[in-house]
1. As an exercise: helix-only ellipticity at 222 nm (-39500 (n - 2.57) for each DSSP H run of 4 or more, over all residues; to 500), calculated from one structure in P, Q, equals -15000. Which structure is it?
2. Out of P, Q, which has the highest value for distance in nm of label points 7 Å out along Cα→Cβ at positions 77 and 109?
3. If distance in nm of label points 7 Å out along Cα→Cβ at positions 29 and 125 is computed to be 1.3, which of P, Q is the source?
4. When Cα extents along the principal axes in Å, for residues 37-132 alone is computed for each of P, Q, which one produces 44, 27, 19?
5. So Rg and Dmax of the Cα atoms in Å, computed for just one structure, reads 20.3, 71; which one of P, Q is that?
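Just so it is clear, none of the values below were taken in a lab; they were calculated from the coordinates. A quick note: this is a predicted structure, and the numbers were derived from the prediction, not measured. Cβ atoms are built from the backbone, for glycine too; each structure is taken alone.
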Structure P
Amino acid sequence: MSGELDFRPKMLGLVCNWCCYGGADLCGVSRFQYPPFIRLVRVMCSGRVDLLHLLRALADGMDAVFVGGCHINDCHYVTEGNYDAIAMIEVCRELLRRIGIRPERVRLEWVSAGEGIRFAAIMNEYAEQVRTLGPLGRADGEGLDAAELGRRLEAATRLVPFARLALTGRLRPAVRTEEAYRRFFAGDEFRRLFDELLGERLAIGRVLLALRDGPRSAAELARGLGWSASEVARHLRNSSRHGWIRFDAAGGRYALAEG
């Protein structure tokens, strides 16, 4: 049997106590089958799942993370936490895309306590999707060794405090309706705001982590980060302006600033 067929993904499910966990429980009681390699953790609300939880799960070896909550407008809390979950998941998926990880490795679904068969269907379908993707870092479009994968996830994780601030303000629609959220996160305005609020910080973080292993020339950074020469030059200028890196004219290389 080939390695691909033998691959058993490591998958984490963070599921709402009131609805999705009930659906999972009904799934078990009804003896509906889904893969045993999906580990479920019960949380009080999908809106309590933090971006850090998802990134840390991936950094700790999970191949995918599933978040399950109540259907829209069925949240058991006045905060309507499933809207918070939508925003957090969309930001996480955009972060993953920008660091070269397939955004499909994070998924959000709504499952009620009476939808055991729906829960099983989603788990089976998602498990097959992740199995097809392969281990984290090795899917088509990823191609990352363990060291580079770790650096990229660390860069994303360092951005979490800034992402939390952005999510409380401009990085979500003003109106809480499913249609408004769908249109906002599928549109160009979301990507523009992401660039403005988080994109440059993420890029600089990746530069600093690349230089942590030693001085690099601009060309070496471009090859390692997969950026064009102009992109690298822009991020190096911004990093230098903040005093985070220095340029060694004699060696023609950039290094982390001392102190």
Structure Q
Amino acid sequence: MSVMVSEAESRCGECPIRHRAVCAKCEADELAQLEEIKYYRNYETGQTIAWAGDDLAFVASVVRGVATLSQTLEDGRTQMVGLLLPSDFIGRPSRATSPYDVVAVSEVTLCCFRRKPFQKMMERTPHIGERLLEMTLDELDAAREWMLILGRKTAREKIASLLTIIARRSTTLGVKAQAGPVQIDLPLTREAMADYLGLTLETVSRQISALKREGVIHLDGKRRIVVPDMLRLMEETGDDMDGGMIA
């Protein structure tokens, strides 16, 4: 298994997710404490990080790669319920088990902390708790946004919304689109996109082809997408610039 974090990046101050992860508010002395209790884990594509209901002895930040969250019903049906992208947090300091199956859909590197030491550090370091609360509220907002996407948007708007979300997180664009093309390496197959969006594989392929034909996106291989104009892609989501749906 390849090592995906360089020696420089392994230092908290040089970490690529330093300003977005759970440690974003930490001062230098607090980062030094985190350095003492952290370790890295690498996962191959398709490898399970955690099974729902199993003990999870660590919490972690995604440093590189993408993982999915999914739940399995009693009859064996599985539903993907979330994506974990770089800087997202896995686990809960006060919960011993994982509520979801967590599976790497690309090569994934996690910055891990044993749950108990991390929980004790949260008690000593308010900055970590404050940031974790912010991230939890952001996750709640994202879940509400996803309810809108699944419940009210057309197939084309769903595809555009997913691409916009991935582009924002991959390039740290934030809400405002920047000038120039944006390159996205899709973390999901079209089959996985269909499952996540509640669409058929044929519909996903048809809508991606339509966006390509109209110049909204360009395809570079199976997984790489180039967005010439982020504003145009965002217009296809059905949202206004304040995040609501266009009437």
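1. The structure behind it is P.
2. Sorting by distance in nm of label points 7 Å out along Cα→Cβ at positions 77 and 109 in descending order puts Q first.
3. Derived from Q, not from the others.
4. Q
5. Working through the options, I get structure P.
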